[in-house]
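A.B. asks: Structures for review follow.
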Structure I
Amino acid sequence: MTIENLNNTLSAIDDINRQDPNTILLNGENQAKELVYGQQMTNCLKHYWPEANELLKIAVRAQHIKRWQLKRTEFSEGKAGYYQWRIAQGKFHAELTASIMIEQGYTVEESEQCAAIIRKENLGTNNDSQTLEDVACLVFLMHYFDEFAAKYTEQDNEAKIVRIVQLTWKKMSEQGHDIALTLTLPDHLAAIVTKALS
């Protein structure tokens, strides 16, 4: 496909994410949360996987497309409900992205391949699915870990943060681990990572 198809698809994803009612404070102004997240994902991919293919570029940008649509509260409480919500989100993001791609001139086969990446199918054997997982974990560590850690530190529950880091680490490839170890984290976060990995 042409660079035009790709750019139009990324713009269409951004247009949807711009409607996010949830905002995040960035550079002193409130911005749509999932719009910012999609761009952080793209920047991370560009930086560490500059040779990434077109379908992976789309999947990375669309990882959380219209995430506010399916609310966590619509699913039962507890771990089982959480996993049902996560699976439903993955399917929803994948279907919406596939329909945008077809509108922008991609084939059904290409849109299906991209949807499979977003659903993170065949992690471990599908390099693109694994790279999407790595990018999501790295973006979490770079941009969201601090706020997350603060929440559990307030509850005096450091063990929970350590466990989350260990689970995040498990999802990542060796390359993802190598990149994560080069990140410059604030001292208090670096200490948590050290504890999680020891």
Structure II
Amino acid sequence: METLRERKKHRTREALIATALEMFTDRGFAATTLDELCERVEVSKRTFFRYFASKEDVATAPAHDMWRAFLDRLARDEGRGKVVDLLQEALLATLEDMPDDGWADRLLLSRQLAARTPSMDAHGLYFCDRTSLAALEVLHGRTGLTPDDLRLRLAVDVLVAAFQRAQERWAALPGSPGRAELVGCAREAFAAVPGIFAIAVGETAD
């Protein structure tokens, strides 16, 4: 059970994320300063840096939170089966467990901002690479395969690529798609993965 101090820290962090995304969307990422953000949330810059390393960090926090939760689940998972299936199931379960407090709305705003903010996009790519390496460490321990085994890296790469495509479809849905729609798009993307090996040049789509 969370202590009062932990709940206060969580509320402060969430307020920084939500307010940052709102201000970046309304004013522009570059035009919004950390001083203005901290003033709006009524915290000091020192407090901001206890939670985040930069404006890019707070703006991409919704996706980072999801991937950190995924890594934690993957490390705790004791299931058996094909690595690709385990990865997909861990990510789907992570999505289902993400807090129902506007997280999906914040993820959508973050994606929209990243699409027009190169520094955010670069920050996200770097974090994605670090996450992939962390997932590989977990998989090496669970499978006993050597770190230079390409199959594990490709399995993680396929998961990340499929989920990126899922997010693109999700973000393009009309209205304000939520977490349930994101899960649906992820399931659709994962289901399409085996079919890529059957595509041949010159075939007519059914």
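Throughout, read-outs are computed from the coordinates displayed, never taken from laboratory work. Just so it is clear, the structure is predicted and the values come from calculations on it, not from any experiment.
A.B. asks: Given a value of -21000 for helix-only ellipticity at 222 nm (-39500 (n - 2.57) for each DSSP H run of 4 or more, over all residues; to 500), point me to the structure among I, II it was derived from.
C.D. replies: For helix-only ellipticity at 222 nm (-39500 (n - 2.57) for each DSSP H run of 4 or more, over all residues; to 500), the value -21000 is produced by structure I.
A.B. asks: Additional query: Consider the structures I, II: one of them gives 18.7 for Kirkwood radius over Cα pairs in Å as calculated from the coordinates. Say which.
C.D. replies: Value 18.7 for Kirkwood radius over Cα pairs in Å corresponds to II out of I, II.
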